[in-house]
Structure 1
Amino acid sequence: MTSIDLDTINVILATDCGSTTTKAILIQKVDGEYRQTHRGEAPTTVEEPFADVTMGVINAVTEIQELADRKLVDDDGNLIRPTSGSEGCDIYISTSSAGGGLQMMVAGVIAEMTAASAKRAALGAGAIVMDVIASNDKRRPHEQIQRIRALRPDMILLSGGTDGGNTTQVVQIAELIAPAKPQPRFGKEYRMPLIFAGNIDAGPLIEDVFDESIELMKVENLRPVLERENLGPARDAIHDLFLEHVMAHAPGYDKLMGWTDAPIMPTPGAVGNILQRIADQQNINVVGVDIGGATTDVFSVFEKTFNRTVSANLGMSYSISNVCAEAGMANVLRWVHFDMDERELRNRVKNKMIRPTTIPQSKEALIFEQGVAREALRLAYIQHKEFATTLKGVQQQRTVGDTFSQEIGGQTIVNNMTLNLLVASGGVLSHAPRMHQTAMMLIDAFEPEGFTRLAKDSIFMMPHLGVLAEVHTRAAVEVFARDCLIYLGTNVAPKGLGKANKPCFNYEIRGATLNESGTINFGEIKLLPLGPGESAEVVIEPVRGFDCGAGSGKRIERTVHGGTVGLVLDGRGRPLQLPEDRVTCQKTVGQWVDTLELYPAAERDAVAV
């Protein structure tokens, strides 16, 4: 990347080449501040009959060109660079998940230790992890070799051993990979890239194991000592190889790489990058989710530690049947506040699988789909919490209460009580008819505790801003703050369980537009008006047994921020428990629907509650 004078940057063009759609945004300096001004999209053209990703890019940029009345593409179909009056752009950057994104296999000695660290590094770099090979993964060597042979990953990440430790086991893992002769996904014209990020002493031995069919890259150890992970060098190597091998051999990407002013990043890696930047800059804990048709990505930054997981079988179209099977239809139906025929529901699910681009055509279909979304998000978050843990294998101080626990290390670092910001993206969340519905899907699925601000990505521009942050951090941060997020409001929810209609907490609110005090009973939820840009001081006094962040029964005062939905006072308790009896559950959920104004009154009357 050539050196860029950031002071001269006024017009920025960014694209995200997705598996089906290429999305372009234009960012311009307006009155001294960077703002996202126009957006365009077009079908991605990485596959036949076009087999040239740049065609989709030009089509999306051409749409922006017409909307912005600014010529960005010349008569030969190339981007105009640099700016000249009302033409061209100063910077062009891109992310990509076209062609299935970055697909990797990872391997380590112990599944719960070095293999888990390798998986964290790959996921953090934006990869889909196809499989994890470890010496203790309960498969026999011939089964592991067969699996490696069957996979066609873009690259392999191998880790194992602490620096200066035993080299035998990691070499044995390498000796499983070598005879399998893994083949790359995009054909035989290049060698399979393999990153070795294990015991530094094993490096020369690893070199001897592989022949010319493997392109070996050695980086610093992922776990130089048991007590510390060092994921950065491996992630950087993954990004480099993604460009040199995967993108270079994908249709049209060599041309696209010649256009960009920064390395192309995998879309999920870019989303993680902007969330990390914001979390670091504002010193907050963040969770972000992107729910798609086939997969659900969850990102988190807690206490400066970043994690990402991909729930490959939890989605809203291709994987909707998996969600219903894994959650159980009864769990999906608990969010539906009226009777639905189960046979009809199963037909709805199958229709969504074979017609994945359809959207709900009726009120009943919308409510059912949002029920499925709650379960998909809930299950994906459970998987994320199980993966985002402290390091296993680390010796810790033990208390008497830990004597009977067999687990050493591996506690989740995800703490809903310290979660400051919860960000939603993905069709079912971003395009819900009312933002109240988006907010409640987040609250019901993630069960945030204490004080949590809710937001959604307005037009899914986090990938664009993630790669922009590598080039022009100020522009990325300014656009993120002003145009990327639509703030829905704040949720206040004490942790604990109680008896129905008994007090959960007392509240007092002091603000320019909102002044109110009262009591929220257990099981009750209340929506108060607190608009975008507004804030208020909130005092919460939970009853004994409930904790809103200061301890059981202890008073806490915080500044809360409003949004398009407002301030939600949630006395339903944590963990959230719905009545098991179907009739009672319908009545309870129906009351929540009415209280939170999830559906307009005219529509609500059409459904028997």
Structure 2
Amino acid sequence: MVEKLETKQVPIGKKDLESLTLEEREAILKAEEIYRKGLVSVQDIIAPSALKINPDHIIIGTKYARTIYLVTYPRYLMTGWFAPIINLNVALDIALFIEPMSSETVLKTLRSKAAQVQAGIAGNIEKGMVRDPILDAALKDVETLRDKLTAGTERFFHFGLYITIYAKNTEELEKTTTEIETMFGHKLIMSRRAVFQGEQGFNSTLPFGMDDLGITLPMNTGPLSTSFPFVSSELTSDKGILYGINRHNNSLILFDRFSLPNANSVVFATSGAGKSYAVKLEVLRSMMFGTDVIIVDPENEYQHLSEAVGGTFLKISLGANYIINPFDLPKPVAGESTEDIIRSAVISLKGLMKVILGRMTKEEEALVDKALLETYAARDITPESDLAKITPPTMEDFESILSGMEGAEDLALRIQKYTKGTFAGLFNKPTNVELKQQLVVFSIRDLEDELRPVAMYIILNYIWNIVRSELKKRILVVDEAWWMMQYEDSARFLFGLVKRARKYYLGVTVISQDVNDFLTSDMGKAVVTNSAMQILLRQSPAAIDLLRKTFYLTEEEKYLLLESNVGEGIFFAGAKHVAIKIVASYSEDQIITTDPRQLLEIEKAKEEFAEAEKQAG
């Protein structure tokens, strides 16, 4: 039988409440209690369905949780020691409790501690025992702290650090706990599990600011500052391109290399580690923002990319039709005289002749310098000439001048290889190359090894003349730059290019797999010093020590480079650096891949598509 409740309008005013009988008031209170029981509070929503407390962990709904706390620290703590724990890819709640201590109390304690240590040292001396370095270090630390506390440069605090770990089951909980304890152990930090205090540990890491565990240690300002938790490595800016994923915390590495003091970059990696893949991805994404790109390609690795984006692919070889005349003169820029241009061209050509002719005596160098000036003069190119109306000389003109100079007969014979011999025609005609497309690739794969340093020197000099004549945002990629490090003059030329690039809105990217050859050269080290951005991918054990010394790598970073997979390494941008994983979309991957299997599949797909179009047409 259901009892029918009578309802009537209840007055709300104060006078009306006073006029109610006792029975009516009790009825109102009973109705309000029933109403409140029917409401769902915020606590009801967020509270777990059940809570079970075990000796070494608790179960919250379907989740397992365990709290660990730190009990001892080493004598020294490095800044960022806590970062590996924070950046772990697991669910954690971390609580830090810091409470200031009275300096007077601390000084009194330290005074007693100093007396105890001194007594221990004196007792050892009386007994004729060997000096105990642990006691000496302890006394030195205590006295140093006393001095700093007295001067007011240090303070002491009660410091508690608790970490609650969450997992789906006990196996996962045990694995994560062991991993974190091991990471602390490597830093000589001792941790304990909150046994029979699981509930207090859980409550202490909730965002209520309550320290139910109450397990703290005294710590002074210096070591305490190293525990600052927000030190996760980040390298993200408001503008720029995506270079990859931060392996520490999966954040995006977005960066604009032109925002650095200089836009130069070096990329070092072993063969097959993904260095060309990384650079091609940067090139492709930079082009989307309107940056012009010029590439010196020793292995035709950039041909597929050039074809995909409608760039210009120039094959420089003995049988090719593309020629660059090393005697070309750049267009004058504001405030630059014709005399300065000719002098600069002669200096560059002297460096080229040292690469071509090999070692020369001082007398031969003087003859070459004189012959170069006379070669230009023979074409009426003097400080008074209008460079817009001149025809540059060629290598053959230079050889002709050398032949007529006393003492230069041997030099003329050596240069004939490039005018009448095996290499004739390669650099002995007027230039017929233009840089009109957004992407231009100079391929030197089909050149003999002897010619590659010469070709790279001439190509880079030609590019530099174009760059300095027209100010535009550009990236110049020099792949396998160690070829130029083999000769002092070509290495010096590359360094000069890197050093002056910033003034002309140019970023030079230098790539090398032969780290030892590159970094053992003085000019190679100078190139690295003048490159604000560096990418280090997987390295060989033979090169890692040299890299570690050059880039001041830690032990962890050293092993990271040795054990990295393809496309993984360290990304440096100025003073910042992070562990990077280079990632590309499917479309980008199809354009920039260097995997021979993928390239064969792409070529096969092209042929099948062409055949299908042919049949359809």
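Nothing in this text is a laboratory measurement; each read-out follows from the coordinates by a stated rule. Computed from a predicted model, the values in this text were never measured in an experiment. Cβ atoms are built from the backbone, for glycine too; each structure is taken alone.
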Could you figure out which one of 1, 2 the value -13500 for helix-only ellipticity at 222 nm (-39500 (n - 2.57) for each DSSP H run of 4 or more, over all residues; to 500) was computed from? 2
Ranked by distance in nm of label points 7 Å out along Cα→Cβ at positions 241 and 537, which of 1, 2 sits at the highest value? 1
With mean count of other Cβ atoms within 10 Å over residues 145-152 computed for every candidate in 1, 2, 16.4 is reproduced by structure 1
In terms of distance in nm of label points 7 Å out along Cα→Cβ at positions 265 and 369, which of structures 1, 2 is highest? 2
Matching 1.4 (distance in nm of label points 7 Å out along Cα→Cβ at positions 321 and 425, computed) against labels 1, 2 points to structure 2
Quick one: Cα extents along the principal axes in Å came out at 127, 94, 50 when computed from one of 1, 2, so which one is it? 2
Origin of the value 5.8, where distance in nm of label points 7 Å out along Cα→Cβ at positions 153 and 337 was derived from one of 1, 2: 2
Structures 1, 2, by distance in nm of label points 7 Å out along Cα→Cβ at positions 201 and 489: label with the highest value: 2
Thinking only about distance in nm of label points 7 Å out along Cα→Cβ at positions 49 and 569, which of 1, 2 has the largest value? 1
1, 2: which one has log10 I(q)/I(0) by the Debye sum over Cα atoms at q = 0.09, 0.14 Å⁻¹, for residues 273-544 alone, as calculated, at -0.42, -1.03? 2
Output 16 (relative contact order in percent (Cα under 8 Å, 6 or more apart), calculated) maps, among 1, 2, to structure 2
